[in-house]
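Listed after this line are the structures, all set down as structure tokens.
Laboratory data are not the source of any read-out in this text; all were calculated from the coordinates shown. Because the structure is a prediction, the values reported are computed rather than measured. Cβ atoms are built from the backbone, for glycine too; each structure is taken alone.
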Structure P
Amino acid sequence: MEYEEARKQVIEACLGMQKKGLIRGTSGNVSVRIRKYEDAEPDPRWAEEDLLAMSPTSIPYEYLTPEMIPIVDMQGRTVHEGTDTAADEKGREPFSCRPSSELPLHLAVMRARADAGAVVHTHSKFATIMGILGQKVPVNTIPMVYYVKRPVPVVPFEIPGSEELGAAVTRALNGSSLDEKFTAAPRKAVILEHHGLVTLGKDIDDALTVAEYVEEAAEIAYYVSLADSADYGRHGLLSLTGSVSGSIPDAKVKKMLEIADSGRAL
């Protein structure tokens with residue numbers, strides 16, 4: 001992938017997250033991997049040679065141009081600085097186009113998961129609510145089965161932008177759970193306690209799709225919990241013991257995954 005294409009994808013993703021209500025203001029961030037060996041299967045042996053196009057920090061997304069998107073290597077060193085070439089033309093002070101303060105998080109995920117072609121961090125409302133409640137998002141919708149494939153756990157709070165946050169997220173992304181016997185699919189999403197959602201995908205469209213459907217599932221889970229607390233529901237999503245149910249039964253999930261893997265639409 002050329003730098004220009006990756007930079008355009010970052011901008012389109014930021015504007016898309018804003019349009020879908022997954023972020024507000026300049027919150028959230030996006031990275032797109034630029035593979036050195038684009039035609040090869042993803043492999044951690046040469047992933048360290050890849051580069052990232054990273055959304056810059058604290059710039060309103062509607063102002064972004066491809067030239068403003070910095071390119072960094074897998075150690076976080078700037079390879080191509082972002083520059084605000086439109087500042088003079090618009091008659092304003094130029095923006096500083098430094099990479100997002102969450103660069104350590106994106107680097108940690110990209111280094112740990114060679115299959116990740118893009119990483120998205122949103123501040124989506126209902127994922128944040130579930131994170132504050134400490135409740136994972138269950139596989140409760142058909143898109144969750146098809147695109148996410150497993151429940152989304154909550155990562156305990158760490159300081160934004162810290163190495164500790166990146167390490168906690170990668171542990172959760174690469175972890176497993178004994179109650180998810182229906183799938184061996186790699187985890188593609190985690191919720192950050194008090195801090196939104198992180199998703200990855202084979203490309204930016206995949207990562208954004210996962211973010212959108214996890215947020216939908218989180219909203220449904222939240223409203224089901226309200227209905228249950230008012231004795232309107234039957235699933236007991238948020239029980240007095242703090243356990244989460246409301247999921248599609250594991251056997252049904254396994255069957256639907258088999259259907260999806262065969263190429264049939266769900």
Structure Q
Amino acid sequence: MRRRRLADRVFWGAASLAFALIAAPAVSVVVSVFHQAAPAVGWSLFLEDTSSLGIQNALLGTLMLLLGVLVVAGTVGVAAGIYLAEFAGGRTGHVLRFFSEVLAGAPSIVIGFVGYTVLVVEFHWGNSLLAAVLALSVLVLPYIVKTTEVALRQVPTSLREAATGLGTPRWTTVRRVTLPVAWPAVVTGLVMALAISTGETAPLLFTGGWSDQTPTLHLFRHPITYLTGVTYFGISEPGARAHATAAAAAAVSLVMLLLLILIGHRVSARARRQTERMHL
């Protein structure tokens with residue numbers, strides 16, 4: 001018993017130390033960012049654009065980018081995940097999963113460079129909202145595909161068998177039976193994809209460009225502003241106010257990121273409870 005208690009204490013001590021080593025840098029970064037952002041925090045920060053050292057247009061541009069990613073990557077990713085989980089088989093499924101995994105490992109700056117070469121230069125779209133949305137969508141697409149496929153495969157087989165026994169067509173079974181059960185987990189994947197998009201900078205530097213103007217719904221040849229760009233460009237500017245604004249933009253990005261992660265965890269917990277009820 002003494003050896004077991006000693007081993008238990010050693011294990012919990014090692015686990016606590018590992019947690020502290022992980023949490024301490026994260027807490028330090030968050031505290032440092034908010035401390036540096038404090039001088040710029042005020043109503044003017046959210047009411048003025050970047051030309052006046054505010055972030056109004058950058059915040060609006062970030063929300064527009066996230067909405068575009070949700071529509072484009074969400075639609076394509078969920079559809080691809082459904083196809084891989086329910087319809088793809090054999091070599092086709094293996095090939096598609098292979099390319100999805102390769103895309104998941106591609107550096108974001110490479111995706112941004114390819115987006116610049118193809119969309120901005122070859123298609124003559126210029127730095128624009130659509131080019132930025134497509135670059136971010138390609139970046140997060142593998143995560144949505146994988147999450148959707150895994151969520152559908154975790155649906156109890158008995159539900160599919162019951163629907164098949166009633167003579168329900170395969171697509172109707174997916175649409176009316178399996179997808180509603182897996183939907184909370186699918187939403188979790190979408191939320192996490194939006195969280196990844198919130199913190200990206202490299203693809204947007206190549207495709208979104210930069211502008212001090214309020215973003216519009218023009219899809220082509222109109223640069224768009226975003227929060228991470230305010231941090232990237234502001235920190236290189238001289239002056240304490242520019243640095244504080246850059247830190248404030250980073251702080252707002254962190255708040256948005258934390259909110260999305262909390263939403264994702266809440267939806268994931270709901271999905272687990274629903275799956276457990278289905279197994280009972």
Structure R
Amino acid sequence: MSLDSRIHLPRDCGPKIARYSVITPTASIRKKPSNAAAQESEIIYGQAFDVYKLSRGWAWGQRVTPTLRPGYIGYVKAKTLDSVAPEPTHQVTTMGAPVFTKPDIKSSPTMILPLNALLSDRGQGEGEDFIQIGPKKFVHHKHIRAVSGESPSDFVSVAEAHMGLAYIWGGVSSFGLDCSGLVQSCLRAVGYDAPRDSDMQMAELGTALPLSFTGLARGDLVFWKGHVAIMTSESEIVHANAYHMKTASEPLSQAASRIKASGGGDILAIKRL
């Protein structure tokens with residue numbers, strides 16, 4: 001897949017129809033308007049999506065990123081979108097935040113929102129424990145933080161909280177993700193808008209270190225062709241990977257040997273943020 005096809009709109013795409021927001025916990029971005037097409041990436045609740053074409057229940061467009069860096073392009077189910085929400089006031093900080101029908105933890109949840117979902121407080125909540133994000137939609141304050149507040153600083157701790165989560169190609173949410181989705185999601189949780197794919201991350205993030213198994217530190221990123229891992233210590237990594245089919249921890253040397261033996265090649269870069 002070329003860089004242009006992932007994040008640069010074709011010149012003849014025509015004018016934008018409108019900007020929409022995702023109203024389901026996640027929405028798949030697909031290369032073709034078909035449920036059978038592979039998932040290229042995901043957008044999550046509250047994130048914006050610019051639509052350029054609408055046809056037969058599908059919207060073709062581009063994800064809008066917080067820093068306006070080019071987001072992924074593709075087809076999204078139109079029913080997962082609605083008119084753009086008010087400016088987000090809160091962000092989900094837990095791996096899953098239930099949306100209750102009442103400002104009461106004993107009421108029935110209607111859906112679970114993933115980490116980093118963006119919420120708009122409509123100012124109609126009852127009591128100090130909840131915000132109201134829509135009719136019969138309440139989220140507990142313990143599951144969110146104000147977007148204007150201070151972000152957590154240790155993105156590696158966020159990555160470690162994903163341990164055991166299923167590996168899903170194209171996933172970027174706390175319901176399942178791939179290697180670069182894990183990096184993007186964890187950095188997003190601490191207020192940093194990272195590129196989507198591992199090659200983009202390798203090109204843009206951090207400062208290059210020597211290709212060595214020594215002198216590494218928690219938070220360093222290790223890149224192979226088509227793969228990225230996060231150092232949790234001088235010798236251990238955490239990564240979402242297809243070998244374990246989940247987010248897992250293991251020694252860097254062990255992962256590097258296995259990846260090379262399976263045809264993935266040597267480490268291409270190590271970057272310090």
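helix-only ellipticity at 222 nm (-39500 (n - 2.57) for each DSSP H run of 4 or more, over all residues; to 500) computed as -4000: which structure among P, Q, R?
Details: P: -11000; Q: -24500; R: -4000.
For helix-only ellipticity at 222 nm (-39500 (n - 2.57) for each DSSP H run of 4 or more, over all residues; to 500), the value -4000 is produced by structure R.
Identify the structure, out of P, Q, R, from whose coordinates relative contact order in percent (Cα under 8 Å, 6 or more apart) was calculated to give 28. Here the read-out was taken from Q.
Between structures P, Q, R, the greatest calculated value of distance in nm of label points 7 Å out along Cα→Cβ at positions 82 and 194 is seen in R.
Between P, Q, R, which one scores greatest on mean projected area of the Cα convex hull in nm², for residues 34-161 alone? Walk me through the intermediate numbers first.
Working: P: 10.3; Q: 11.9; R: 9.5.
By mean projected area of the Cα convex hull in nm², for residues 34-161 alone, the leading structure of P, Q, R is Q.
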